[in-house]
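Visitor: Have a look at these structures, which come just after this line.
Values in this text are rule-based calculations from the coordinates and carry no lab data. Fair warning: this is a prediction, and the values are worked out from it, not measured in the lab. Cβ atoms are built from the backbone, for glycine too; each structure is taken alone.
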Structure P
Amino acid sequence: MSVRSISRTAPSAVAVNTVVTSALTVPTPGRGFIDLTREVEAFLSEISAREGVVTAFIRHTSASLTIQENADPTVLRDLTTALSRLAPEDAGWVHDTEGPDDMPAHIKTMLSAVSLQVPVRDGRMLLGTWQAIYLIEHRARPHRREVVLQFIGAV
């Protein structure tokens, strides 16, 4: 039998008295990852967020969001390769209304996420040391993507 020690910080009770919603318009250069961490931090700073949760939601079906490593850029290149292998453009998809990358983009979005939640304490997201929030553009050509940010908590 193994013994496992789990540590946790003491819970903090904060009345939820604020809901603030904003939108980011993000121009993308085409397929790849775009770090949104600074933009989300700026949103939290602008509203003087203290304790709560921030949600990011992308309003598209061919782009997505993820929390991933921010230290080694080869991670993002490998993730792009992995997604391309999981949903290749030349797989004979029926839906190709907007080109050969259209259906693969929808599949990649389904495999990742359209919304993320991150806890906020003392006005800062509680991301891990090497974590960042990314928009993933799954289409080959540039787009303008809208990401809705919402903070629920105390300011």
Structure Q
Amino acid sequence: MEGVEVKELGQFCDERGWLVEIFRNDETAYRPVMSYVSMTRPGIARGPHEHIGQTDLFCFFGSFRLYLWDNRKGSATFGARQVFDCVGRPHMAIVPPGVVHAYKNIGEQDSLVINLPDQLFRGEGKAFPVDEIRYENDPEAPFRIED
């Protein structure tokens, strides 16, 4: 899908545990401005929603299914739908504005997602509206999480 990057991340393991580089500015032109971590319980989905101006860089730690729908009218991949299983090693996904996205924990344990968006949540000082269009409770929305 145009502008989307999804890849398995390198995981460096030794007797102490593991380390994963989730962002390197020498590997992408993307530039985050904040970060947060969320935990999602087994069988639970977050989304679908899209952002007007924000790009997300998600890092999935656990077993997740990532759903993407290209809702950008000017995109070469407008209308495309893609599903990625982010299982095994950690995965990274960069999702640009206008790409509707959702993810679901398809594993059997609580799992983590770290997000490094390129815009501050609600802007400087949290003084602006949230930059998203939510579809979770919209029965008319064409975006459905289907396994």
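Visitor: From which structure (P, Q) was relative contact order in percent (Cα under 8 Å, 6 or more apart) calculated, if the value obtained is 35? Walk me through the numbers before you get to the answer.
Guide: Working: P: 51; Q: 35.
Only one of P, Q returns 35 for relative contact order in percent (Cα under 8 Å, 6 or more apart), namely Q.
Visitor: Comparing FRET efficiency 1/(1 + (r/R0)^6) of positions 28 and 92 (r between Cβ atoms, R0 = 25 Å, to 0.05) across P, Q, which structure shows the greatest value? Mind dumping the intermediate values first?
Guide: Details: P: 0.40; Q: 1.00.
Checked P, Q; max of FRET efficiency 1/(1 + (r/R0)^6) of positions 28 and 92 (r between Cβ atoms, R0 = 25 Å, to 0.05) sits with Q.
Visitor: Name the one structure among P, Q that volume of the Cα convex hull per residue in Å³ of 158 was derived from. Before the final figure, lay out each step's value.
Guide: Working: P: 158; Q: 131.
So the calculation was done on P.
Visitor: Consider the structures P, Q: one of them gives -6500 for helix-only ellipticity at 222 nm (-39500 (n - 2.57) for each DSSP H run of 4 or more, over all residues; to 500) as calculated from the coordinates. Say which.
Guide: Values: P: -6500; Q: 0.
Going label by label, the one that fits is P.
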